[in-house]
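Just so you know, all these numbers are worked out from the coordinates, no wet-lab data involved. Small disclaimer: the values here were computed from a predicted structure and weren't measured. Cβ atoms are built from the backbone, for glycine too; each structure is taken alone.
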Structure I
Amino acid sequence: MTPKLPIHCPSCSDSLLVSQLKCENCQTTVSGHYSLPFYLQLSEEEQNFILQFFLTSGSLKEMAVQMGNSYPTVRNKLDDIIEKIKKLKSENP
């Protein structure tokens, strides 16, 4: 099992920043302070929802069938994720 990238501090639960990247091939290291991409700031459940949305070609009707939920429930979940991404984007322009 591949370890999951932590996105919250285990001590205070605040968001983590990326401070270093390393090339496995040549061992080059890049340091700085970078925000995580929006997708990685979402919960695993939200990430899975977006992946399923993509794999169903954006068909909320098909997603509702696959998830065993009503169309309005799936639509509301998508709207919630959209609002969360808008909020993240406004906090990290």
Structure II
Amino acid sequence: MASLKDLLAQRAALDQQIQETTSRERSDAIAKVRMLMSEYGLTIADLSTKTPKVEKVSKVAAKYRNKSTGESWSGRGLQPKWLKAAIGAGAKLEDFAI
């Protein structure tokens, strides 16, 4: 069984190997990227691509309005609760048309 001193020495040696390997692989990666940039004529500006702006979704004009509360609905998607309740109570959809 190894002593604590031996294990700490092994760990120090492994830490050194890890640091050297990381440095070497990083240098290799940088060289590879530079070679590819040269091969394809790329610049640093080409690498910093901006994300395209997302167009704002335009709001759809309201088609139906609850005159007592001012709530409105565009006619798209599920009917709002206030409209369902009113229709359930006997009102017609056309009664709320703007």
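Can you say which of I, II returns 0.65 when FRET efficiency 1/(1 + (r/R0)^6) of positions 36 and 60 (r between Cβ atoms, R0 = 30 Å, to 0.05) is computed?
I
Thinking of I, II, which structure, once distance in nm of label points 7 Å out along Cα→Cβ at positions 52 and 68 is computed, gives back 4.8?
Answer by label: II.
Consider the structures I, II: one of them gives 4.4 for distance in nm of label points 7 Å out along Cα→Cβ at positions 44 and 76 as calculated from the coordinates. Say which.
It traces back to II.
Ranked on Kirkwood radius over Cα pairs in Å, which label among I, II comes first with the largest value?
Going through I, II one by one, Kirkwood radius over Cα pairs in Å peaks for structure II.
Taking distance in nm of label points 7 Å out along Cα→Cβ at positions 4 and 84 as the quantity of interest, name the structure among I, II where it is greatest.
II
To which of I, II does the computed value -16500 (helix-only ellipticity at 222 nm (-39500 (n - 2.57) for each DSSP H run of 4 or more, over all residues; to 500)) belong?
Answer by label: II.
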